[in-house]
1. Which one of I, II has relative contact order in percent (Cα under 8 Å, 6 or more apart), as calculated from the coordinates, equal to 30?
2. Identify the structure, out of I, II, from whose coordinates percent of Cα pairs over 20 Å apart was calculated to give 43.
3. Tell me which of I, II gives 0.05 when you compute FRET efficiency 1/(1 + (r/R0)^6) of positions 37 and 93 (r between Cβ atoms, R0 = 30 Å, to 0.05).
4. State the single structure among I, II that was used to calculate helix-only ellipticity at 222 nm (-39500 (n - 2.57) for each DSSP H run of 4 or more, over all residues; to 500), giving -18500.
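Each value in this text was obtained by applying a stated rule to the coordinates, not by laboratory testing. Computed from a predicted structure; not experimentally measured. Cβ atoms are built from the backbone, for glycine too; each structure is taken alone.
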Structure I
Amino acid sequence: MRDTDNIAMAFAALGHSARLRIFRLLVRAGATGLNIGEIGRHTGLPASTLAHHLGALVQAGLVWQERHGRETVNHADVVAIRDVLDALIAECCIGVDAEEKEDAV
């Protein structure tokens, strides 16, 4: 399970509209992923801007990259985003006192 800092980092990365668009595009691309040129064609963002935003998504653990020669293919880490969401809903309806007890330990 992800800790609070990692969850916050994931949401911060997705809190920018361009990064959210890129992440959603990569989710739709599935296992094949997309290179920067393909992402640029779909989003209209220039390569340097895409590299910046992809770097933030990679750092947050939401995107992973693989090299194929000179090409870098980007993939949404669906397991990571599921972990983030699972960590949030795992606490559903346990009561607010549970958090206070956990913080006191």
Structure II
Amino acid sequence: MSQASIQISHEDYGSSGRYFAQLPGVEGEAELTWRNGGPGIIVADHTFVPNPMRGSGVAMALVKRLIADARHRGLLIAPNCSYVQAQFDRHPEWADLRADS
């Protein structure tokens, strides 16, 4: 499945929130959670992808949506989640969005 066809939803609870996705015909829900890290900073604190969704690109799609939203809103991201941290390490073009965690 291409990342372009993965539909990502976002819930914002004010001081925290999550990005999540379901894949057609696959049980479960992938999610990336975040919390407020202070003025202008969100902390990406957890990414979870159920076994049947692994390898589908859904985790990367969640991170890309987080990146796009942070860029649009002028926020920095503290990558406390190991998956998000690994993606920041692999994508130097995102360095301007990285906050110290």
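1. Values: I: 30; II: 24.
Going label by label, the one that fits is I.
2. Of the structures listed, the value fits I.
3. The correct label is I.
4. I
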